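Before anything else, here is the set of structures, which you'll find just below.
Each reported figure results from applying straightforward, stated rules to the coordinates on display, with no laboratory input. Note that the structure is predicted; figures quoted are calculated from it, not measured. Cβ atoms are built from the backbone, for glycine too; each structure is taken alone.
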Structure P
Amino acid sequence: MSRIRHFEAMLERGQDGALLRFSLGNEYLAAGEPARAVEHLACAVEHDPGYSAAWKALGRAHERCGDTAAAMAAWDQGIEAAQARGDKQAAKEMQVFRKRLQKAGG
């Protein structure tokens, strides 16, 4: 069973949560399905607004969908969440992603 099917089955059984949605979103991102990734990563940050890794991945998913404004917004929220939790590395990474996207004309 693929990881996506495994995670989807867990979701169908009612095991919804931030970590499951984050994992599912990452799998869809890796599978080249960023729109599906956005759906699950958005749910992850709804479950846990302080989940900086989910914000970082959500920004990437939006970027791959071509929605630069949504990517920037996700990273902005992710930077705030990371700083609030003292996760300096995640905040720094999202700041770099933002700058690169801005330089690319996003």
Structure Q
Amino acid sequence: MLTQLAKFSPLYEVAIWDAEADVRATFSLADKYDLGGPLGAFQRVEFRLSVKSPAPPEAVARLCLHAERACHASQTFRHPVPTTLTVDLNGAALEISSSEELS
């Protein structure tokens, strides 16, 4: 999101003196350790921006909203997309399915 913040700051005429992003996620480890709990997907993701700017708060807010809309990571969490896994083993395709049991 920081890249988008920097990219769009001239558009909004918002000077950015400093900016930091902190991303935190909540998830269960139950499925990871085969404990029969919820899947290991994130249950919550929080993006926290800390911005230092002389610009008015309203202008910074508009910029941050635009940066969030343009952020691929943030939008992927908001609108999940199908994912696939393909594996090459020693140069050849390895046939696997998501129902394979791990031992």
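For structures P, Q, calculate distance in nm of label points 7 Å out along Cα→Cβ at positions 54 and 86 and state which one comes out highest.
Q
Of the structures labelled P, Q, which one yields -8000 when helix-only ellipticity at 222 nm (-39500 (n - 2.57) for each DSSP H run of 4 or more, over all residues; to 500) is computed from its coordinates?
Q
Which one of P, Q has P(r) over Cα pairs in 10 Å bins from 0, in percent, for residues 30-69 alone, as calculated from the coordinates, equal to 35, 55, 10?
Working: P: 35, 55, 10; Q: 22, 31, 16, 19, 11, 1.
Going label by label, the one that fits is P.
To test your reading of the models, identify which of P, Q gives 0.95 for FRET efficiency 1/(1 + (r/R0)^6) of positions 46 and 94 (r between Cβ atoms, R0 = 30 Å, to 0.05) when calculated.
P
Among the shown structures P, Q, from which was the value 41, 28, 18 of Cα extents along the principal axes in Å calculated?
Label of the originating structure: P.
A value of 19 was derived for relative contact order in percent (Cα under 8 Å, 6 or more apart); which structure in P, Q was it taken from?
Working: P: 19; Q: 28.
For relative contact order in percent (Cα under 8 Å, 6 or more apart), the value 19 is produced by structure P.
Suppose you compute distance in nm of label points 7 Å out along Cα→Cβ at positions 14 and 78 for every structure in P, Q: which one lands on 3.3?
Label of the source structure: P.
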